[in-house]
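So, here come the structures, one by one.
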Structure 1
């Protein structure tokens, strides 16, 4: 599969936007994956990721969308871990293309209280490397 791509291609953005009916961006959007994430669509993102015809660029972009949505979910539901086991399984299954994303969300050098709501979860993947 190879190294994780830094930015989603225009083709990936167009395909995911059209097929998932993503909203919330325009031509000036810089962090597309994070701006289109919608916590209410988290299950849709997971199901779409699990389809067989995803290329690496689509999987990376979609995982970033999922993690942003899941972070919002955990903020809204701090004692609920629904979705985590599935997301973790997908991250581990495609670790080679998600290593940079895992590193970003794990905030390696930071104290946990200064991190994302999902950092503790993501750090469990980093430890399992």
Structure 2
């Protein structure tokens, strides 16, 4: 089984994430600082990008009767405001005895570049 969906990251999402977490890192807040560090623009919070894995598990794969047990992510490239991400998941292991599935994760930007890869273990009720 394989599922995917898209989301476009906005400044409002970035601002709300800051309100929730209190993460004032200038890499995420200052264009000048990020540019001086070699980035194109302010970098979107990594965990904001990863937060869409909750949507993947809860809405698409496997859906509403699921509970995430673990997530392992590796950030491949920076993500910027305005990027459109495709969040993809594919079940690569199923354990009927323990009602668990393992999902291979890939998040790509609008250029098709992998920005995040990883695995997620999800319980299915």
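Where a number appears in this text, it was derived from the coordinates with a stated rule and is not lab data. Everything numeric in this text was worked out from a predicted model, so none of it was measured.
Observations
- Which entry (1, 2) yields the derived value 5.5 for mean projected area of the Cα convex hull in nm², for residues 35-106 alone: 2
- Among 1, 2, structure where helix-only ellipticity at 222 nm (-39500 (n - 2.57) for each DSSP H run of 4 or more, over all residues; to 500) as derived comes to -6500: 2
- Given 31 for percent of Cα pairs over 24 Å apart, calculated: source structure among 1, 2: 2
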